[in-house]
Structure I
Amino acid sequence: MRHRPAFTLALTSSWDGTPLLAEEYGEVKLHFGESGLHLQMRARYWQDPAPKAPAGSTSALWEHEVLELFLLGSDNRYLELEFGPHGHYLALELHGERTIVRQGFSIDYTAQIGDSEWSAEAYIPGDLLPPGLDRLNIHGIHGQGNKRRYLAWKASSDKKPDFHCLRSFGTISEASASGS
């Protein structure tokens, strides 16, 4: 695995480029190491209901409050990682937009909820990362019904929220240059 400097990606707008509300924030710090990727996350806690499933790998986590990280490699292979404040996560390996080739695998994940913020850490083994990893994006989802919000680091030009819009992902070089 190629070593890269650590950097932070922050949510910058809604999915379509509209500025965030003053109280909206979320970020993912990425530390690429010799054997994998360590993630540190923090976001505003919106108190959305937790999934009914026990903490751990949870399908359809995108229907709840989450931070999502998409890691895109060569040949349109990518990893979708979703993390919730209650200890739930979802890891999907895809090849081509929305074509899942593997799911339900286990990763190390812990989350803590504070008064108005939640934080979490995860470790992704290097063998799960897509080959030729060079593009990425982060997203956040919170709220219910007509108050549901879809946030992004890199906005999409689509007519509705689509986090699998691979052409809207930023490069790792761009992310590490703009991140801290």
Structure II
Amino acid sequence: MLPPRMAFATERPRLLDDAMGALARHGARISHRDVVGLVDFAIPSRAPRFHLVDLAGGKVETLLVAHGKGSDPDHSGWLQRFSNVPGSEASSNGAYLTGSEYVGKHGRSQRLIGLDASNDLAEERAIVVHAADYVGDEVLRMQGKLGRSQGCFAVQSADLATVLARLGEGRLIYAGK
């Protein structure tokens, strides 16, 4: 199934193509193919870059998302590198399967299962989707960039319910640059 070309995809069509390739490659593990999360780490943290893409309807909602400290050691606001190494506090690229929701140290959160060699330690590293106070408009006004996670996909508190509802369990998140 080819998704409609969304407005954001005209600027970064390869990233969308990579996500669609991951959806095809990992299709047996992905039970829901109606919505995918697409994280474009090629743009700075000050810009919304977490796209919730409705593949059937073509609707896209775009939100702020932080990257890991180890991916941006100088805290420039730009992701410099990916890592899958435990303790790296870096973001990992590739395809993730959304897992179960739980309540942990960051409140409501969603487990992620890394599907590629570049992120297959996501569960061991406790890479999840969660809300964080270092993500939001107030942080951008004060710092000009978001704070950094320990490799998790951290969103602003006001957006967490939307992300969890739209993605749910059994969908694809694809992160790339």
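FYI, it's all coordinate maths here, none of it is from the lab. Nothing here was measured: the structure is a model prediction, and the numbers come from that model. Cβ atoms are built from the backbone, for glycine too; each structure is taken alone.
Tell me which structure, out of I, II, gives 1.40 once Cα Rg over 2.2 N^0.38 Å, for residues 92-155 alone is calculated. This value belongs to structure I.
Which of I, II yields -1000 for helix-only ellipticity at 222 nm (-39500 (n - 2.57) for each DSSP H run of 4 or more, over all residues; to 500), as computed?
Values: I: -1000; II: -5500.
Here the read-out was taken from I.
Suppose you compute log10 I(q)/I(0) by the Debye sum over Cα atoms at q = 0.19 Å⁻¹, for residues 44-131 alone for every structure in I, II: which one lands on -1.01? Display every interim value, and only then the final one.
Values: I: -0.83; II: -1.01.
Going through each structure in turn, the value belongs to II.
Which structure, out of I, II, was mean count of other Cβ atoms within 10 Å over residues 52-59 derived from, given a value of 16.2?
II
Which structure, out of I, II, was distance in nm of label points 7 Å out along Cα→Cβ at positions 28 and 76 derived from, given a value of 4.1? Working through the options, I get structure II.
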